[in-house]
Structure I
Amino acid sequence: MKTTPPQQSFALYLPDSVTANSVAVVLVGGLLVYLLSLVVYRLLIHPYAKYPGPLISRLSGLPVIYYAWRGDFHHYMYRLHDQYGEIVRYSPNKLSINRVEALNDIYGFNKNVSKPEEFYAAFRVNKHARNVFNTADKEEHRRKRRIMSKAFGTKALPNYAPFISSKVAELSVKMNGGQAPRSADGHWRTFNMADEINYLMLDIMGGLCFGEPFGFIAGKGVEMMANVHARAVRIYMVGQEPLLKKLSLDRVFFPHLFKATHALGEYTRYYTEKRIKDRDNIENDKEAVEERGYEDILAHLINNKDDETGTLYSQNELLGEATLLMMAGE
């Protein structure tokens, strides 16, 4: 006859003298001890403790998040270097070095310095969509550069020139009377040149990357421009303080930036997948290339293998490069 052992139950018994208040006191006390030890470590023991910087920046990454959100982080860094000198500790674990020699010491050939994975991970549409900019692995970066060079080599670049010139001409026509130079009340129309140049650059990148401009100059889909800018703000904030993404704090405190980033990702994904499908129709694609006068960048990346490894770009990698090119047009 089979018998089963009795199930055991576990309970935590506290002395009657232990109350909820005393537990709270212990928890708060533990938190204060942790914060105090963190302050002591970051100010006195941390490897960067010897470098100058604002007190709040040596203790917290909040200033970095704030100025990245405002969009004037570069002005903030300029002021810090003006006040503290060539080397500034602008965040607990970060230094900014304003010295010419540092460029070669950090980014030079065969230097023992790696890209910070946490920073560049913020720039990826998804964890697999690594591009030539946000790849931290050096071998992977070399492979991507070899494939990308086919699209940006001396053979390909001259073919892009007529299309670029045509988009500049389109903007010129728009501003010189092609779209009603005067409003209904007879006043001359005004243009926000920052916006117009952004529309121009995105139309150029759309044509070069996907083989078809987005139509921003003509006023189509200009709301996507705000999403491009919003994504730039969000990824820079998250890159400077990865904890925002790890704890999903960016969704809580900056929901509009998160939604805009998602919308832009879907926009880019649509054009990337469309380009891959169009490319499968070889005859139609040949006609389109002849009509345009150039082979678009994504087509180069789809078809060209790495000369050393023989590998092609994956769909996620194509999405990553397409997103990078979109951001480059902003």
Structure II
Amino acid sequence: MTGLVASAPACGFNPAAEAETSMVPLSEQVVGISTVATMQPGTDIGREVDAIASVGVNAIRVSAKWNLIEPDRGGPLRWGPLDAAVRAAREHGLRLTMTLEGPAPRWAQDPSADPAANGNPPLDANDFGRFAEAVARRYSDATTVWEIWNEPNIPHYLDPPTVATYIPLLQQAFSGIRRAGSVAPVLTGGTSSNLAGTRDIDFIRQLYDGGAQTYFDGIALHPYTFPLPLSFSEGQGSIVDEVRQLMRSRSDDGKKVWITEFGQPTGSTTDSVSEDDQARILSDAIRESREVPWIGGFFIFNTVDLVVEPSDEDVSFGLFRRDYTPKPAVDEVRAVLDE
């Protein structure tokens, strides 16, 4: 997740374009919470997943961060945090979406790359394919959806943020997952609504132009609109419909759109919202997504505030405060899921 820069008029979801609106049963749609617990050393992962389950969602999205799992070429893979998250998800009966993301470990990067950069890709995409295969062999029984990379259209996560860089990663990861025997859907990396790199709709259009549709089963989006609601914002609220229309134009509308991150920060910045507004915006977005049959899943970002710092909007997206006391959004989301 990164900050939002709006650019285009919104149209929100437009389910009437394809079907009459009616609530999709929760048993037929994924509604979950995206956690960063597997990337945060020292996180009590059991407590985090307990909190997620208490909201009443049916899924969890976790990250398999390549540089943390395979820091040394040929060395032992460090599965500990991911094992803990998968085990806890199973205990709660949560469906698992796993995002395979970078940066590449230092040994796999271009030697001239800045070692401190978060967006470094591998020099050889085949290395990422082998990593994806190893992850899939370990977790294919638990994982219901795979997502390839995180926000590959902005340099913070993939540098350069181009389809020329990303398509080989997607292709190799898809192939590695299938070699491991997993038949679970593979999603494109959720594109950012930040305009720091390649605009999300342009990036996805270029994926189609580059022939990538053979290597994904659905398209993932991060259509952040804060501090405005998803349906009525001036900006990236329209991306959901834009992408759907693009998929239809490419005869690819048998696949679904997945919102793998959406949230509202409750800090003190101009782009933040009150806790009550967060509750309203999130519950309305979930309700509306459940009226759209071509939305495969909706994930709230994220579980808990990362630190107590109201002046930094990036750390205050949690449904729970830093001490795990619930914000009003917890009750509102739970109520929507009971509808």
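With FRET efficiency 1/(1 + (r/R0)^6) of positions 70 and 302 (r between Cβ atoms, R0 = 35 Å, to 0.05) computed per structure, which member of I, II shows the largest figure? The partial results should precede the final answer.
Numbers: I: 0.35; II: 0.90.
Max of FRET efficiency 1/(1 + (r/R0)^6) of positions 70 and 302 (r between Cβ atoms, R0 = 35 Å, to 0.05): II.
For which of I, II does distance in nm of label points 7 Å out along Cα→Cβ at positions 174 and 206, calculated from the coordinates, equal 0.9?
Structure of origin is I.
Given a value of 0.93 for Rg/Rh (Cα atoms, Kirkwood Rh), calculated from one of I, II, which structure does it belong to?
Source structure: II.
With helix-only ellipticity at 222 nm (-39500 (n - 2.57) for each DSSP H run of 4 or more, over all residues; to 500) coming out at -9500, pick the structure among I, II it was computed from.
Working through the options, I get structure II.
All of the numbers you see were taken from the coordinates with simple rules; none came from a lab. Only a predicted model underlies this, so the values are computations on that prediction, with no experimental measurement involved. Cβ atoms are built from the backbone, for glycine too; each structure is taken alone.
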